[in-house]
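Asks: Each in structure tokens, the structures are laid out below.
All of the numbers you see were taken from the coordinates with simple rules; none came from a lab. Since the model is a prediction, treat every value here as computed from it, not as a measurement. Cβ atoms are built from the backbone, for glycine too; each structure is taken alone.
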Structure P
Amino acid sequence: MIYILAVLVPPLGLLLNGQPFAAVLNLVLIVPCLIFGLVFHALLLVPSLHAVIAVHMKREDRRHREIVDAIERHGPPPGYSR
């Protein structure tokens, strides 16, 4: 659901994902992309792409932290060798 919001309303999607600085950057990015997007239509996709990539990276970081915390609490999985 957050990805759909990031595509349709990028700054709001970033804010709801807990990334206020990325949301402000996205707002700043929207202005030139709208102006130059009238000529270069592909630029209209840049704010949405930025939001989707930022949301994905934040979710991957959360998932990685959860796995590392679980390993620190319970030890490595059985059969793990270095």
Structure Q
Amino acid sequence: MKKEFPFDKARRVTAREVQSARKAIEEKLKVKRPSRGRPPKAELKYRPVSIRMHPEVLVWAKKAAQRRGVGYQTVMNDILLKMVA
């Protein structure tokens, strides 16, 4: 016979206990846990731009992006940066 765990009667773990456990894991594994949340922004900031593109260019960029596993705007940006350099 399988019994359900009584979650409503379970004790909540305090923030202090969580912090203590994380610290113990870091010390045991000798590895710093990665911070959670949004990664820091890059120094070079992109500007939002609206342009009109030929449909064939968009089809090409989206196919290339799918092959590379990135967004199509990244593909277009990489091509333009190569042209500038």
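Asks: Figure out for me which of the structures P, Q the number 4.3 belongs to, where distance in nm of label points 7 Å out along Cα→Cβ at positions 31 and 47 was derived from the coordinates.
Replies: Numbers: P: 1.2; Q: 4.3.
Computing distance in nm of label points 7 Å out along Cα→Cβ at positions 31 and 47 on every structure in P, Q gives 4.3 only for Q.
Asks: Kindly point out which one of P, Q the value -16000 was derived from, the read-out being helix-only ellipticity at 222 nm (-39500 (n - 2.57) for each DSSP H run of 4 or more, over all residues; to 500).
Replies: Numbers: P: -24500; Q: -16000.
It must be structure Q, since only it matches.
Asks: With semi-axes √(5λ) of the Cα gyration tensor in Å derived from the coordinates and found to be 48, 21, 14, which of P, Q does the value describe? It would help to have the intermediate numbers written out before the result.
Replies: On the way: P: 37, 12, 9; Q: 48, 21, 14.
This figure was derived from Q.
Asks: While we're looking at this one, here's another question. A value of 0.05 was computed for FRET efficiency 1/(1 + (r/R0)^6) of positions 39 and 63 (r between Cβ atoms, R0 = 25 Å, to 0.05); which of P, Q is the source structure?
Replies: Values: P: 0.05; Q: 0.30.
Considering all the candidates, the number was obtained from P.
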